[in-house]
1. A value of 3.2 was computed for distance in nm of label points 7 Å out along Cα→Cβ at positions 20 and 324; which of I, II is the source structure?
2. Which of the displayed structures (I, II) returns the greatest value of Rg/Rh (Cα atoms, Kirkwood Rh) on calculation?
3. Here Rg/Rh (Cα atoms, Kirkwood Rh), for residues 44-251 alone was calculated and came to 0.96; which of the structures I, II was it taken from?
4. For mean count of other Cβ atoms within 10 Å over residues 204-211, which of the structures I, II scores highest?
5. A value of 19 was computed for relative contact order in percent (Cα under 8 Å, 6 or more apart); which of I, II is the source structure?
6. Thinking of I, II, which structure, once distance in nm of label points 7 Å out along Cα→Cβ at positions 92 and 332 is computed, gives back 4.3?
Structure I
């Protein structure tokens, strides 16, 4: 006896949950999650900010399109961002400002005196800054939970402890899952994050080279204590970022260490590197490491997300490769992917997006 659905979505993190919420009113959908509960991996380990410059100029349209939705639903909080650079990085600063100003993102160049007022104790070599006042904190759990609730309200069936064991396509899909179920469906959606390529292989689909990269986060107590008004501080050279969180500081060495799909854990060396880089930015004392964690950010070879039917098998739909920006782009990304899958035209949320940038067929 098998269960019958129109669409089976593999993975119930922010990608799978948001797409399920978009599709639920139009099709019979099952959302399959390998873990005991959704969001245990990348979604639950986010640094929790929304920044239009994060991910680069080609990801920015998805982020910008999602901002209004996230604001309207109450998932964004005040923060702002400050990108800082050393002497000698003037060309990088000008390119950064030009890229995003051209797209309408609010960015402003700041001098040494201005950035020192924003970040007291900043070491002298950090003499350039670019402010991004539109950057926000994001309620990741709130957004993820909202999508799961909306999916359920639309009739989507969530099954946990239901990891995919096998997938065979012959006119339609026959899927066997770890909970002992057999599922038949017309369309299989790969929203499996770090497991995107293994899921494709299991389904007999050519992998796209989506690589999981480990990213480390550390919560530290500092002297002086982190001011809640401190912006997200980002190294323009990609060596660190940090932000205040409840009187503590969340710090990352911005590492991207290739990893197999797994329940990622922080390496002591990466924690030490994070602290060393932080101490080269400000003269604050690190009193204690209170918490540390790691997550996997998964990128396609061109570092852009992958949406749409596979070139070799159109019944296999990619919704993966969302890097570290899957949460901040979720509203526009899920809407766009649903429109591609259902054959629906763009709407106000997606009208300005160039879907060709993200289609899986670009790897054909």
Structure II
């Protein structure tokens, strides 16, 4: 049994927090001094993680030990559940990476508890410029249920999210299959029409992946895919709020439109935590990382190559810019993604799992002081 007192960051109210093997029980503590106690909140959940601290989840040289190190790095950032994200690559490389992640989960209980599943971002995406983003055109292909079954066999059912373009041949059939297989389908790296989006939603699509990104620089005034995705109440929308992927005005529109279906993701890459400079990626692309954390294709600065900032830094950007309160930002990075994955309803007093993050705000910076995974301190 673990007992804590602090300020519930989702409500702003002082609470006592009892943590046992299965639940977190919050009780109001009206006499608690808000000035002397830390904030407490549910563990952050990141649906889109490509790597961290030089560890690349898309490299065929990924090892079990590196995944363990990445998991510890994520925990230090308050992320208690994350989804390693495998982008478009040759099938043999994807299979090798899936097997390595599976072996890491078998080898280490903390890794097994922290990885909520695997997110496949591709290879079933648009090959059109802008929509393709930084994905390697050579490995883009039409949706193939047999390939997904093969990937699932290798990972022992760990694939939980697939980002795809619903306009591709075979996409709707794959979405139907995924719904039956309890895999969440997301629309992303796509130039789908409103009718194709509608068909994807009827088939079971539930999410827009990093809305506002992986679209051409120039779009028709209307209709266009941004309006069509924003307008659909059935879809959650994930957004990257690292300060580079989206302008503040667009972020505000998404949050106002989607409300409790707005979700923060980091899209963090192996370049997070590395010094500024030029780097080669696993697919041979040359990228530039700036001193302030922006990463882009060196031969085309208009194309971002993922993010070098963690989910915690995305939360912090929203609060520093005054876009939303810490209560709303933290909810978007914990409660909302948990609802997508589990289908259960959570709120400011009912949290997913028994994970907890304790932190202080120093100036405008969020400083993690303690992280509990499964009720046990892990940093």
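Readers should treat all values here as calculations from the given coordinates under stated rules, not as data from a laboratory. Here the structure is a predicted model, which means the values were calculated and not measured. Cβ atoms are built from the backbone, for glycine too; each structure is taken alone.
1. Of the structures listed, the value fits II.
2. Working: I: 0.99; II: 0.95.
Between I, II, the highest calculated value is found for I.
3. Values: I: 1.06; II: 0.96.
It was calculated from structure II.
4. Numbers: I: 17.8; II: 25.4.
Max of mean count of other Cβ atoms within 10 Å over residues 204-211: II.
5. Numbers: I: 23; II: 19.
This figure was derived from II.
6. The value was obtained from structure II.
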